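What follows is calculated from the coordinates using simple rules that are stated; it is not laboratory data. Since this is a predicted model, take the numbers as computed values, not measurements. Cβ atoms are built from the backbone, for glycine too; each structure is taken alone.
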Structure 1
Amino acid sequence: MYFKKLVVSALALMCTQCTQAQGFLRADGKKIVDGQNKEVLLRGIGLGGWMLQEPYMLQLGGVANAQHQFKQKIEALIGKEKTAVFYDAWLANHCTRTDIDSLAAWGFNSVRLPLHYNLFTLPVDEEPVPGKQTWLKKGFQLTDSLLSWCAANHLYLILDLHAAPGGQGNDLPISDRDKAKPSLWESTANREKTIALWKQLATRYANEPWIGGYDLLNETNWGFTNANDKNGCAEKMNEPLKKLLTDITTAIRTVDKKHMLFIEGNCWANNYSGMFPLWDKNMVVSFHKYWNENNKNSIVGFLNIREQQNVPIWMGESGENSNAWFTEAITLLESNDIGWAWWPLKKLGGNNPLQVKSSPGYRQLLDYWTGKGPKPTAEEAYASLMQLANDTKAERAIYHKDVVDAMFRQVRSADVLPFKTHNINSNGIVYAVDYDLGRSGVAYEDKDAANYRVSTGKSVEWNKGHSYRNDGVDIESCTDSLTNGFNVGWIEDGEWLQYTIHVNEAGTYDLNLRTAAVNNSGKVKLEVNGKSVKETVLLPDTGSYRQWVTTSIAAVPLQKGVNTIRVQAVTGGFSFNYMQWEKKDGVAGK
């Protein structure tokens, strides 16, 4: 990856040139336009996990339900001083210039930054003088650096208040809410601090054209008139939410009349009852979309808002699904002229562009916290946590090119590409998990390709092994004597995988399939270059999914150059490790 060292003087010159070329984003009727009145379709990603650690991103299920609880767990092991060192390292490593350079190279044009208020100001109960605001340097410095990297890459930066003072909802992790303290809605002091924070941010960034706008309050989920409506999905008026957003707007406009304001409704940005008419001419309505169908009906309410209110709409957060769902959703959004911001860039887990590795030391910490392992020493715990902070660096993460491909290339093209280069000389191994890169139904076929649980009521694991790739293909760790670490498992009737291979010499080849099965004799069909070669090949029952055997298919014709291989499960129930090609005498093809 090409990476240029940041030089402040050169960057200042570059940003001046960028300012003249682009101008500020603004709402123009139903569209977002730049300073040249050209429409801008935002294609962004959220930096979740950086300034605000949502526990699921760290695999903390059963350990902590909010960041402050995670911090308490750490302090109990290594003390406050070393905990502070860990968090300094986390903030220094989790987002760097390399991350932003990468986003630009992949095709993104914007970044959504989830802010935790406690990096910018003290909690209300820690203020030395009640009602006064103490400003902290850390959050502003981090944001300044991020903005400089975004400007250098011509990316718009959208500031998103993800964790407001006191917390804005009953979904505790997303705002790091402490239920033992008054929420945002139960404390005038918390609301005043929220307004003051936005005024401070707007004062600092008022003249920065690469600030794309201010996302005023993330995913309120609160029953204002009915406590039993826990997440505010049935709320009819949303008066406290509208008043706070209006008050924030008034404060911002005293110092910044240029930047767009993004507003989110109640019920995780989906309930806009009582929120109209809008109170500012430079606004965008943001909605979030998770785990539902990707058809026009799933967004029709927001399309209606756009028409009725003459306002741009933006899908400000989505993700946490399969590649197939990503391609479907982005295709739907862009075909309806809606920009988007995905979630998140990185975490421990593979359905995002970058996956943070989980070290053995960190897994031991999780085992201790969940009662499955012994307590580590303070030195061991500190070393493991510092390793975790170091592993958040982009250059140390696992890059999931299949996720990025699904978000960009596959939206525009049904063509397949080789996932890896497979050159077959006189013989060659092709691992089952290295099937082609492309859409569901084109590069592979799997019965469970995505999770639509909000629409269907049924949660689906699209990749049951949660490993290697983010398609519907089920991939798990492999213990065969010859392996790249993974195999395809949970194969069902009718599913198939396609491979593009390059053959140096035309001829007939024997194909060896490496499989395992329990209480089942799987059957496969082999196609080469679109033609059936073997209708039915019986695979043996090996007695264990960890006991592998080889089944040979003789005399498969391959042409010189590119060949397309499709392996289809006529009868599933087996696991698939690799195919091996061995050249035989004779020539077939040209």
Structure 2
Amino acid sequence: MSLHRIQSRCMDCGHTFDFHPLTARCPQCGSEWLQAEYDYDLARDRWLRHLADRPFNLWRYHELLPVQHAPPPIDLGVGGTPLLASVHLTQMLKLPHLYIKDERQSPTSSFKDRQAAVTIAALQESGLTEMVVASTGNVAIAYSAYAARAGIKLWAFLTSLVPQEKMREVAIYGTQVVKVTASYDEAKQIAAEFARQRGLYIDRGARSIPTVESMKTLAFEISEQLTRQHPEARYDSLPWRAPDWYLQAVSGGLGPIGVTKGFRELYRMGFIDRLPKLGIVQAEGCSPMVQAWQQGKAQADPIPRPRTHITTLATGNPGRSYTLLYEYVREHGGTFVAVSDEEAFRAMHTLAKMEGLSMEPAAAVAFAGLIKLVREGVIQPHETVVVNCSGHTMPIESHILGERWARHVVVARGAGSDSRAAPPQEGLLAALSTIATERYPRILIVDDHEPARILLRRILQSLGDYTILEAADGYQALEMAQQDPPDLIILDLMMPGLDGFAVLDSLKSHPATAHIPVIVVTAKSLTTEEQQRLRQMARLMYKGEFLSDEFFAEIRELLARAR
């Protein structure tokens, strides 16, 4: 259990206020760039006294995470990934202190599991049940797993360049996949507009406090693990060790923004006595940060049409994320470097053959950058280097999902227009209209037991495209049904106050709600008289039959009649 105060501080006007995961802007100036702050003295004291007794996972640092209950019930075992000492690459590069943070061993094989775990935990605490994400692959996969576990419906907007294997992996969790025939930056715009129209939460990357906070756990783990290299290491003895360099392949920049915040917090609390240099590596075909760095600019010019086969790194407009990383590198050291696709593919072969580590191309970009920086003398032989090995996903067999597992959104471009130019806003909105105007059957779940509502909601979400509504008691159910009648009601029979019998009587006595089909679910053994009474007004199912074919058939039949 973790109950602590979390503050949000505006990075533009400095205004400080209590953190809430659904508060996206500063109430003072409207800025979307917020940063979490904690009681660092409390965290330092607790860590020195208790870390040695805690499991080695992400939640061991809960005093510096934006959640109130840790570990959350949705935990899949995130964090605590190995820090591997290089065996052969270290000899090839003459770099004796080279370490690989193996994030492939996360639940969905990507460091994005950290992002999803913390964000979904924070959102679940706030009662959120539906959200949107735009992704080039791994983010959507991670969010899909945790959203499924939390009973949160997820819409994932993926550019059509994302490999089909990754799209299928997203879909297998029951996520609503929307494939956008456009660049990743355009897909983000469409996703944002979709979320705005529906009033849904959307993951905002580096502008989202939970996502940034999740990534700093990498810094915490790395410093702990480097410290453990010494046989005399103790948790109550400071300082811990920090690397000289932290390297990561970058798309939008969220990862290193969070990692550098983690190192800064460790320094602030006295756990480390220096901050590492930062190595940001991008694919040459989409390297706006590298280009801006080479030009000495604090702001990056967008690249409207990335030209790289490594699609998971194809963010053409990093926005303010680059500026934050630029400021860190200027203050604490490091560099930005680009590598070709060919160099990344060679690095994939090198790491597989020399270290036994098979990785996806995006992860190999970081190692290609490492090789380049060592050969150019930027990284010195005596320095300790940690490289983030970000992910390796396994393909989902295509036949498992069948057909129609994704929606398609095509961003039209004007005749004769430059294909490299960004489409007008009207084109994005027109493309979005293909899904935004769909009306999904509305199902109202009525149950006073929240876990039962979550289970039913997740089952319904896995069955098809439904808008799920929830009522925690009979009075709320009647009010919702009368204001905007749903297409179907799934009603618990035994509830305090107004039970299912009374709710049914009221529904059937009002013309506005009498036509609504109802499935009554109960764990109670009913008398013959009660069964006959219910069957005159509703379909009857017993709890424990939620996964039966009969239950699925009842839902589809009743909805078909209602429409």
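To test your reading of the models, identify which of 1, 2 gives -9000 for helix-only ellipticity at 222 nm (-39500 (n - 2.57) for each DSSP H run of 4 or more, over all residues; to 500) when calculated.
Only one of 1, 2 returns -9000 for helix-only ellipticity at 222 nm (-39500 (n - 2.57) for each DSSP H run of 4 or more, over all residues; to 500), namely 1.
Looking just at mean count of other Cβ atoms within 10 Å over residues 276-283, which of the labels 1, 2 belongs to the structure with the highest value?
Largest calculated value belongs to 2.
Consider the structures 1, 2: one of them gives 70, 53, 40 for Cα extents along the principal axes in Å, for residues 220-459 alone as calculated from the coordinates. Say which.
This value belongs to structure 1.
To which of 1, 2 does the computed value 33, 22, 17 (semi-axes √(5λ) of the Cα gyration tensor in Å, for residues 332-475 alone) belong?
For semi-axes √(5λ) of the Cα gyration tensor in Å, for residues 332-475 alone, the value 33, 22, 17 is produced by structure 1.
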